[in-house]
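Colleague: Presented below are the structures under discussion, each in the form of structure tokens.
Each reported figure results from applying straightforward, stated rules to the coordinates on display, with no laboratory input. Computed from a prediction, not measured in an experiment: that's the story for all the values here. Cβ atoms are built from the backbone, for glycine too; each structure is taken alone.
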Structure I
Amino acid sequence: MWSLIVHGGAKEISPEEEEANRSGCINALEAGRTILASGGTAVDAVEAAVRVLESDPTFNAGYGSALNGDGEIEMCASLMEGKNVNVGAVTVIKGVWHPISVAKAMLFEEPILLASGGARRFAQQKQMELCDPADLVSPEQLERSRTGKHDTVGCIAFDQHGNLAVGTSTGGLDGSHPGRVGDSPVPGCGYYADNHLGAVAFSGDGEHIARKTLAARVMHALADGPEQALKASIKELETIGGEAGGIVLTAAGLSGWAHNSREFAVAFMTSDDKHAHVFLRKEDKEN
């Protein structure tokens, strides 16, 4: 058995952006599905899915990331595997095409998080795909910068070997202070994975998510059910005015998702039901 769930961010999606969000999530799902269905690992499936989202300027990750207050792109990404709870994460990294792949390369290194120039130097040493930071700016992001939209992408996979993995990637907030770090690269805040419990990934108001250590709250409450745990954590976030969306997979491969943002693009699939299910909001019927 395998399961896969991806999200394109907790945000507002205009009618003209709906199809791009649906198709982007489905494309990411297909990249991860190909790996899981052939017996590949959850870690590889998560990386593959998130790389697709990082390549799509519809989403605020990789190419098309948000511009900070200096008009530059600083990205964060993380990848965690549930068997030995290894973590790899980068923050405030510039000039790499796929931050999720840099995070994956860090997964079995001693540090769990590298920042800024040190993160890019690590990427260079590992022969990751580097680029001129300006090449990551897309026309779509220049338009989004004027509307203030932002989000984080994420993926959770459960493979045929019984292992979980979770990944996140984000370009942060439009106009943010240079060097700003949100919840996305911090374990226990924006994500977590443990084979004995499950895995979770969040998107939304990063500072609020971090203050409430939202991922840790979900992990401790998974015995109540995946969606119940998510809803309770988001309700707790609302006490300080936060907005978020989250996805979860349990140790048995059961998925769930919830959000209090206006939209939250989500797609999921399992080996038992090979149909790709995609939604832009929880109350919608499937398209």
Structure II
Amino acid sequence: MQRLLLSLLILLCLPGPAQAERITDDVGTTFNFTTPFTRIISLYPAHTENLFGLGLRDEIIGVSASEDFPSSALSKPVFSARDGVEKFLAAKPDLILIRPMHHRGYLPLWKALGKHGIQVLAMQPSNIAEMYAYWHTLGRLTGTEPAAANMISRFEDGLEKARTRLERIPRNERPGVFFESIHKKFATFAPGSMPIFVMETAGGRNVASDAKPRHETNIANYGLERILSKAARIDVYLAQYGTMNQVEVSSIMNGPAASRIKAVRDRTVFLVDEHLVSRPTMRLLQGIETVHRLLHPGGIQ
């Protein structure tokens, strides 16, 4: 009898089966998992930056060729969606993180890897609320939920400071801003996108608030004619620069009919690193500070 009671006690003390977690990504793929992923290939620099921000190092076994931050990411093996199945299989990942555009463009590759038991997850948040959910999802996938919660808390603290400063700027002192996304297409960003959020939180007014996004992205074609129709209201002309928009201030200043744009005449045309305004990472706070200094050089702190 005593042995039976002891056996029951041991069974009660043993950990039960791991609780299954369910994840649905941005392309509708739903899957369950019971243990954190520990061999991760990230094919989007924002994923990589956030994984490092959660304290992961050895778990990241591969990154994209577009990495720039943190510096420790640059020493990781490089992978591309153009690589064959064999290269991925040789690395033995258990999770590959991509963007929805990668999913659409290389679907046969992901299906082939899925048949080998490798989970592929496509995520790219388009606004701040989605970014918080995305960080939380990364925490669940990697067993770093406390670090993800801390990341959200730190971002909220920084955002609260920026919003408090914004409240001290009267609306009539917030400059009208055209925020360029792709110069050769005279494109801007869709209202509610992260770059526009950064600019408005920094103390600007979006003169292209009527822009419509294209192909479910944050890019909005605007056109020179519409830009010129609002030329007198563009106090500051911002342009993201980087891989997506390899532009120079001189290209904007000397563009077609550019002299009609108030910001060109006032020489208030500035470039902003795309990594600080377009990626769903903690560096959006740095982007807000950078843009604020450009819009309010007199300094409302």
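Colleague: Work out which structure the value 21.6 belongs to, where mean count of other Cβ atoms within 10 Å over residues 214-221 was derived from one of I, II.
Modeller: I
Colleague: Sticking with this structure for a sec: If log10 I(q)/I(0) by the Debye sum over Cα atoms at q = 0.10 Å⁻¹ comes out at -0.63 when worked out from the coordinates, which of I, II was used?
Modeller: II
Colleague: While we're on this one: State the single structure among I, II that was used to calculate helix-only ellipticity at 222 nm (-39500 (n - 2.57) for each DSSP H run of 4 or more, over all residues; to 500), giving -11500.
Modeller: Checking each candidate, the match is II.
Colleague: When FRET efficiency 1/(1 + (r/R0)^6) of positions 102 and 238 (r between Cβ atoms, R0 = 35 Å, to 0.05) is calculated for each of the structures I, II, which structure yields the highest value?
Modeller: II
Colleague: Of the structures labelled I, II, which one yields 16.2 when mean count of other Cβ atoms within 10 Å over residues 54-61 is computed from its coordinates?
Modeller: The read-out was computed on structure II.
Colleague: Work out relative contact order in percent (Cα under 8 Å, 6 or more apart) for each of structures I, II, then name the structure with the largest result.
Modeller: Once relative contact order in percent (Cα under 8 Å, 6 or more apart) is tallied for I, II, the winner is I.
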